[in-house]
Structure P
């Protein structure tokens with residue numbers, strides 16, 4: 001409520017990701033990648049795929065990952081400044097993220113690579129036990145890297161050191177507790193439903209105006225939840241490092257994660 005402009009970071013991220021994805025789709029169409037992907041989805045075989053297809057797919061994944069990380073870093077840097085009594089601006093957040101571009105590029109490369117490997121393993125695994133095992137590996141990786149961005153921002157650490165520090169902080173603060181008791185996924189769903197409702201009513205009168213209103217309300221709603229999630233992560237990081245973030249009580253932060 002003190003820094004409503006923080007909602008702009010996830011909105012800017014989404015807009016750039018959409019434009020970037022559109023550019024990659026155009027490139028994929030011109031190289032024939034889209035046709036081969038469609039054929040592979042219909043036949044269930046990737047035999048016709050080329051090296052170009054793989055490179056283009058990974059390049060898109062890497063680019064999107066970096067854009068999301070960049071604006072998430074800007075958001076978390078701004079949130080951390082507010083939690084420590086400062087008054088952040090959009091410009092401050094963008095400058096803070098820009099000062100860590102090198103580390104974010106490497107972290108985006110690592111994150112995209114791990115994500116691609118896990119997805120490839122899921123696609124190649126057709127048994128229930130195997131999928132559960134891969135899901136557990138993905139969950140462990142997510143918790144190990146939970147504080148990577150805050151560590152990069154606060155400690156100016158490289159991505160490898162940030163992964164080690166993130167894992168250590170999470171383990172030291174919450175031990176074996178690995179299940180989030182505050183599900184932002186449910187909040188995203190709720191926000192989306194609330195945002196779409198007025199647009200759906202207007203759509204019955206004017207489809208064009210309904211779509212326009214839906215795009216606007218959905219962007220604001222999801223942007224607000226994304227901003228809240230980034231702020232909460234920044235608060236958790238401060239708590240994990242022994243600080244007392246402004247606006248949060250220790251009971252809330254201590255109970256943010258509960259045992260399975």
Structure Q
């Protein structure tokens with residue numbers, strides 16, 4: 001099969017021939033229909049203190065069709081998405097997930113598409129544990145189903161924020177995750193959603209979702225909850241400056257390099 005393979009930071013992925021995976025006990029193999037390009041994928045290929053392993057096949061936002069199954073849970077032809085997670089060798093034989101119930105937080109697991117040992121879906125086929133797969137409902141386009149993982153990130157962030165009914169919300173960054181946060185914050189009853197985004201095209205998308213647009217977080221006024229959806233140095237410190245007394249900041253963006261904050265600023269936040 002063909003796969004897009006990472007080798008060197010800052011360089012394009014190489015298209016290579018890789019062996020088509022074979023389903024091991026408890027696994028399924030999918031023919032990839034669609035795979036999203038996550039911001040984590042882009043940042044992982046850049047120079048950072050936590051470099052990606054050479055030989056990694058990226059891709060963890062995928063939807064596909066089962067071609068091989070070594071599990072009673074699925075059969076060839078089933079349409080699925082899945083949690084891109086592979087437990088350690090101690091937990092894997094159980095076929096039920098992490099024995100400590102840590103899930104993706106367990107330091108011994110591997111994320112499919114972010115480790116050389118667990119090739120992702122920038123390829124014609126991908127293998128994954130059957131117990132992490134989810135059947136796609138009939139009638140739902142697989143292209144839309146592939147959006148499940150990034151949408152789930154937005155939903156998780158909104159749930160982590162607690163009650164939003166009637167709250168003024170600031171979303172910093174209108175990329176795919178920021179836009180997902182806008183959607184779910186609206187569904188959670190936020191009274192006003194302000195989006196800080198310098199990019200014109202992204203501002204337009206956020207406006208179509210009903211957000212009030214500003215170019216900088218500093219222009220927002222007394223947001224009760226702030227979602228940091230950028231993950232670059234300086235943005236968290238900016239959010240801390242904007243947050244009012246008893247404000248809440250939900251860190252959604254992943255900053256992969258060293259950053260600086262002033263702790264005294266955060267002490268006003270409950």
Structure R
């Protein structure tokens with residue numbers, strides 16, 4: 001009976017499709033926020049959410065559990081090697097633009113932080129949280145979601161656009177935390193452009209590790225720069241990062257070509 005159930009589970013997800021991708025993202029969103037609610041009694045004891053303890057409870061721990069859930073799901077459908085193995089479609093040289101832009105502004109953000117004001121504990125905790133965030137969000141959207149879309153035979157421009165849109169919608173949940181509607185709308189546009197850049201990073205390097213590392217350095221650099229900006233003109237240049245990523249992501253989206261054949265999207269790796 002167990003074997004039949006497992007086979008049916010895998011067959012369901014192997015069919016792919018955008019609506020299965022949406023179901024997966026919604027389930028992850030619910031589980032992640034449900035875990036955050038379970039941590040409310042601990043969170044209520046923290047006076048400063050931007051302290052090392054606050055970052056650990058509000059960001060790092062829930063996302064770490066999310067990482068474990070995503071790995072468990074990928075293993076259950078036998079996709080670990082598909083997600084972490086080489087990409088089934090080659091990238092093009094122009095795709096390095098996406099990596100260069102994101103990396104440049106991440107460096108500028110790190111150079112524009114007042115580390116004395118932030119404190120070593122806060123910086124270290126944000127770097128740890130960034131690793132968890134980068135891993136979870138990239139495995140979900142550039143790993144599982146992209147795999148589902150390719151299995152359905154979607155063109156790569158659609159794969160990039162839909163996976164980036166679902167990635168952006170994950171951040172709509174910030175409305176539940178009291179973030180203003182306009183700020184959330186801007187964030188959705190930014191995360192869409194950023195999502196396209198991460199897709200291109202995966203394509204041009206041939207591995208999901210590249211967007212994971214880029215993403216892992218993005219969130220800490222932005223949050224630390226926003227909360228603890230250093231004085232000087234470099235910070236003003238770093239502040240142009242969001243519009244730059246939006247423009248680059250949206251423009252480069254329209255240059256994406258190709259399609260992964262079903263036989264490439266679903267190689268016979270066996271159990272993972």
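Since every read-out is calculated from the coordinates, none of them should be taken as a lab result. In this text the structure is predicted, and so the values were computed from the model without any measurement.
For the reader, a short list of remarks on this structure follows.
- Among candidates P, Q, R, the computation of semi-axes √(5λ) of the Cα gyration tensor in Å, for residues 147-242 alone that gave 38, 14, 9 used structure P.
- Parent structure of the calculated result -0.75, -0.87, -1.41, given that log10 I(q)/I(0) by the Debye sum over Cα atoms at q = 0.12, 0.13, 0.17 Å⁻¹ is the read-out and P, Q, R the choices: R
- Calculating relative contact order in percent (Cα under 8 Å, 6 or more apart) for structures P, Q, R picks out R as the one with the greatest value.
- Identity of the structure behind -21500 (criterion: helix-only ellipticity at 222 nm (-39500 (n - 2.57) for each DSSP H run of 4 or more, over all residues; to 500), calculated), options P, Q, R: R
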